[in-house]
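Novice: Structures for review follow.
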Structure 1
Amino acid sequence: MTKFNIFSENIYNDWNISERKFIDIARKILKFYLSIPEVYAQSCLAGFDYKTISFDFLYCDSVKTHEINREYRNKDYPADIITFAIFADSEEKFIFDGEINLGEVIIALDKVIEEAGKKGLTREFELSFLISHGILHLLGFDHQTEEDYNFVIDLQNKALESIGV
């Protein structure tokens with residue numbers, strides 16, 4: 001059985017989220033994705049032997065994601081989510097002691113609040129939706145085409161439905 005090490009840090013002072021709750025949601029979403037054979041087969045994990053999957057969440061504000069976007073991605077705008085998919089994007093696919101570190105998901109909670117308000121959704125749903133999106137990026141999924149985008153969004157909706165979010 002695969003072990004999941006999911007870590008999080010919230011440096012956004014205006015929403016004291018339950019990090020334990022969202023780590024649990026992330027764990028359930030990851031288990032759902034990996035339970036679908038065609039998703040697993042297309043993921044960056046396919047063909048590798050591992051015992052543990054690790055990744056991190058950083059919850060911050062859009063000022064921070066703007067800084068990160070400028071510094072690391074040469075993009076001059078604040079993002080709601082930024083994903084650094086270490087394992088998926090690496091040529092070497094480094095595994096240490098049976099552990100794969102997928103990378104980091106950075107989420108701007110002020111953007112989550114703003115988008116939830118615009119869409120008429122709860123903050124928790126919007127945050128769960130972004131968490132599910134970030135996990136797909138960590139697994140190596142992208143959405144450069146409309147077909148890929150629709151696949152990703154459909155998968156996210158199925159994941160959230162499967163865990164009752």
Structure 2
Amino acid sequence: MRIYTLSKRDTRTIINDIAKTWPVIPDFAKFTQVKVIEIDVRKNLLLLPNLGIIKLDNLLLPYLKNTETLRNFPSIVVDPGAVPHICNGADIMRPGVIESESFRKSDIVVVQESRYKKFIAVGIAFVDKSDIEKMSKGVVVKNNHYIGDRFWEAHKSSII
């Protein structure tokens with residue numbers, strides 16, 4: 001694991017990419033320095049003040065600890081039986097989905113457990129919300145970041 005600071009140009013690129021793909025744009029005026037925890041060549045955790053971002057290849061996902069930002073993304077609520085599987089990296093399957101907000105295929109979607117509505121995962125939608133009603137089985141959301149994954153552990157162990 002390597003920790004370093006991004007250049008101003010790379011920081012602007014990240015901010016522009018977020019502005020294009022996220023439903024809400026955080027106040028980037030305060031982000032002058034971005035710390036990066038490099039997990040491997042293609043997977044990084046970018047730490048901005050009070051805002052974490054997971055970078056997987058060209059995909060930028062919100063970090064699970066930032067609930068304020070996560071509330072702005074469409075969500076799926078899953079039943080309690082699905083939670084342990086999702087927290088071990090399993091994709092979100094149709095039988096475990098209790099309710100969902102409107103989203104389209106390839107949108108960033110957050111996953112909440114049903115009892116306390118805590119965020120447990122972030123992923124990319126495989127189908128539109130309208131298609132979920134027609135499905136009885138299959139993958140609804142690809143699980144890209146979940147509680148206890150490499151990014152979660154890297155953030156916990158970092159000194160940033």
Structure 3
Amino acid sequence: MGFEVRRIVTGHDGNGKAIVASDERLQATSRRGGSIMGCEIWSTQRMPVDNSKEAEAAQKKGFVVRYNYVGSGAGTVVRIVEFAPGAPKFMHRTETLDYAILLEGECDLELDGGGTLHMKPGDVAVQRGTMHAWVNTGKEPCRFAFILIDATPVTVGGESLKTHYPA
């Protein structure tokens with residue numbers, strides 16, 4: 001099921017002109033027993049983002065320190081994730097605003113309130129700190145681009161809906 005992603009990063013030369021700072025292939029790594037594969041593309045830990053050359057290495061490596069998101073309160077993560085058919089679902093919530101862009105395959109978005117939405121390539125879910133699971137009930141892998149942005153947890157009935165991520 002493995003895959004790779006080409007990551008092209010731009011930067012500046014000594015004269016301030018745009019250049020390709022790096023062009024590389026990233027190999028997906030196994031998650032959750034191999035039924036989920038993913039590539040961390042880039043992450044930041046503050047807003048506004050530091051586009052300096054000095055910040056590049058750490059952003060390439062990633063600041064992901066708390067489950068699915070940066071956790072600094074002002075960070076971002078971009079990743080590509082592939083779910084195998086029948087991958088075990090896991091309900092989870094992160095303190096982020098997530099853009100989930102389905103690139104390939106089909107997948108169901110299950111919500112803990114009982115709703116299920118079927119997604120096809122090109123569909124985009126805007127996940128706003130809700131408890132959810134991605135369920136591939138098809139015969140082919142499905143691949144998402146996820147863009148996560150740290151967010152303040154939602155408060156409902158006086159309770160702060162913080163991260164819930166199964167071990």
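Each value in this text was obtained by applying a stated rule to the coordinates, not by laboratory testing. All values derive from a computational prediction rather than experimental measurement. Cβ atoms are built from the backbone, for glycine too; each structure is taken alone.
Novice: Of the structures 1, 2, 3, report the one carrying the highest value of distance in nm of label points 7 Å out along Cα→Cβ at positions 127 and 151. Walk me through the numbers before you get to the answer.
Specialist: Numbers: 1: 3.1; 2: 2.5; 3: 1.1.
Looking at the calculated values, the largest one is 1.
Novice: Okay, next question. Quick check: 1.8 is what I get for distance in nm of label points 7 Å out along Cα→Cβ at positions 79 and 95, calculated from one of 1, 2, 3. Which structure matches? Kindly include the intermediate steps, with their values, before the conclusion.
Specialist: On the way: 1: 2.7; 2: 0.9; 3: 1.8.
Only structure 3 yields this read-out.
Novice: Identify the structure, out of 1, 2, 3, from whose coordinates semi-axes √(5λ) of the Cα gyration tensor in Å was calculated to give 29, 21, 13. Each step should come with its number before you reach the end.
Specialist: Working: 1: 24, 18, 16; 2: 28, 17, 13; 3: 29, 21, 13.
The correct label is 3.
Novice: Of the structures labelled 1, 2, 3, one was used to calculate helix-only ellipticity at 222 nm (-39500 (n - 2.57) for each DSSP H run of 4 or more, over all residues; to 500), giving -5000. Name it. The partial results should precede the final answer.
Specialist: Details: 1: -15500; 2: -5000; 3: -1500.
Here the read-out was taken from 2.
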